[in-house]
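Heads up, there are several structures right after this.
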Structure I
């Protein structure tokens, strides 16, 4: 939205302290003055307790709706349990969002929850349009007063509102865009739902550069403390002129990614071209609509062993065919580490790094991280200098977290080697790690060509040719050898293929996060499914589906 439009922000603890007109302030003054209802003996009547009755739910909702319809923000707010937060938003509903002729139709209450439908009109600058949506409210018992009150949440006013958001209508902050994939196919939120937040960000950042003109819209303006969050358009009153924005995405790969993540809850995937760094697809299936594929910060489990193996090889500790025994347990500074449940033990002193990698043996890597010349900072140096994972310098075209492998001592040094401890990654990072591993060169991923805005992409040293060759072969074995943990997921894929599985334990969670990264010819992909189990259980099928579509 145009920045000149005044927007009232939800909440404000200060308002609670100084506001004298709210219901909470009235109760406080009444108590101090000895006012209020009286009981049979002349004293104050006891506050009611327990859940609101069906009649109280109906009456409270009706009063709230009636005041809201009439534009009486203060009165409507007085029927909530947080009038200081409710009144500014209800006021801006009419004054800043220019929403009028509000008609609210309640549905049948379900206990203390009342669903309802809103029908209204939005008018601005001689343009108007009908607005309709559904929401719900919950009636609760006031903690001190005993009154039945609407439990205040911004989503009561509109289901997409969160704390700190407000509604505004006016000239859009950025012109609309027509984003197209690498072959000119138009990318829309309707066809590719995962791209909704991505397209909003691209419009916010590049709308002015794409040659369009802004229209008039009703939008959600997000909290000022989140400057990276673009306005979310809810209703277009007057179309602007769209500017054409070229992206690196592939419509066919994106479609496969959308379908693949839908099969597993809390899942995300990224695909890119190792030869260029161009992102081909980004998809999420999450209840919170968070772009975890680019912005997630979680432990990557054994997919981290790609970087750890590179560290071992680069520092001369071992090689692909060098020793890496895999006992059932390994102790590091009094902490015992085990292999994953279901992994057959191999106590052979003749096990190689390639075998330990393919079978995802934790103990083999734990036993090697204290070998000379390794230090607490060796894994960090490998991640940053070779793989470009510094956490804050990638310029992908949208918001991203770029991986973090902090130097760590004690048990965290060992845990980091197997993708636990303080290590944080997301699918974008791990797809890039795979791309660097199989090509030997770090090419920063991007979704919009840097020539559009003269962005300077991040750089890193990359890998020695011999190290990259060994990593690629170990990933091939993981996807094709009889004992490889990625064989089942990668089965049936043609071409040059390789992979690495991972499972990350999460404090307080019974199940582990499922991780998987793989390549097929000139496409690398990585996925995570939180609470998805072993790497091949959920993340593996997602990556395989995306790689299959890239052929």
Structure II
């Protein structure tokens, strides 16, 4: 908690924008008479249906004018959550020390009004201007019929979430100057996707990097994730923090994910486990690259193939028929549209892998000595997944491959069912597959804080050699070939498409390697693996060469 600061509890949406003249410039004096719980945004008779344009203008006018004057109780009566709005609006000036509020509305789009907030933050003799943008929506009150502001945490600031707090005071942690592996300074301004990562690093290592805290306006998150700094009144003294990132690879990763919505990518160095890049392109700011928990689709076949080989079920050149459909305990599985069935002698595991044949893998998951726990054991013991013991330097997900019976046992084998992964997990899977060694990925050297990295026994050399060769074939002759075209060096890859309940378009997954770099990407609702995730991975591998 910032010293001497009362936290501003943000319990609902409070959206804001940058501006010039305040909303008080509007001629709405007559509309402000009465107010309070009996105030009306329209005629006395109860109305129904969407608010009219006149109601939208009148309601936002009253709300903005009261907010500008610091009249929290009055402003809250123009929302559909009086109590939450009053708490936020009261603390906006008290805990966050924000004054001189001027709000400039933009042109309404139906019942949604964009606006700009211009204000000043003052604390401890320091003062700085604050401007930001957001929007609010006017809705019809369910019980009163009044036109009211639909209250969400983003009506105070677009980055606020439910029960977050705004605080101005001495920062909870000293600032850091994050450095890449070659000493290049990594900033949010130059590498925007790194914002949440840098915040997390500051929260964990600010006290260890030797800096002194400054004075800031920040969001303190209810989920206890790192504070988000919004405005610095006095900088303090940053401490230097060395990371494993590569500025060049990071820049390429950020550029690549921007081309596809809801996309994330991670690159690692297989010989060491060092993370070279982590980038996300998401509206919610979530670090899905490290913390995502979604089905990885057919990229999971790397791990499933390892299970089949390690348990003596088959080899890369062993039989793996690829029928049009495969039934497992009453559930029928099929291949992607356009994939030609092949049950001939040429239908090997390598052939099924490079063509991404689902049925080839499902037909083998009931072979002796496999059990419901075999895939889980392979994931945990050889790939270091699903044990909740990774210590990357920031919050990360270790993957989940549970023992499953029934149809989920077959679905897990093709990256559906109950399996959950992040791009970080799949980049690590590729690194383990091509080296035979599990080296837990990390962003900060464990020497800085003495943490112990996770270990696993890795793969037999023959298994690793077969996996690497199958990935090579996939990158040059199979489903990954279009995305990997033009890349030199020793390359390999695996595509994946993960179906999501309720979504017409699958999630796009792709993981690949080039020499001593492995990368994995996902693009939620991005389609086939080569459509979105493939070009992202290829761009990162190209930059790392």
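Taking distance in nm of label points 7 Å out along Cα→Cβ at positions 327 and 407 from the coordinates of each of I, II, which one would give 1.3?
II
One of I, II was used to calculate Rg and Dmax of the Cα atoms in Å, for residues 287-446 alone, giving 15.7, 51; which? So the calculation was done on II.
Given that distance in nm of label points 7 Å out along Cα→Cβ at positions 135 and 255, derived from a single structure, equals 3.7, which label among I, II identifies that structure?
Working: I: 3.7; II: 3.1.
This figure was derived from I.
Thinking only about distance in nm of label points 7 Å out along Cα→Cβ at positions 439 and 535, which of I, II has the largest value? Present the calculation step by step, with values, prior to reporting the outcome.
Numbers: I: 2.1; II: 3.2.
Looking at the calculated values, the largest one is II.
Every number here is computed from the coordinates shown, using simple stated rules; none is lab data. Nothing here was measured: the structure is a model prediction, and the numbers come from that model. Cβ atoms are built from the backbone, for glycine too; each structure is taken alone.
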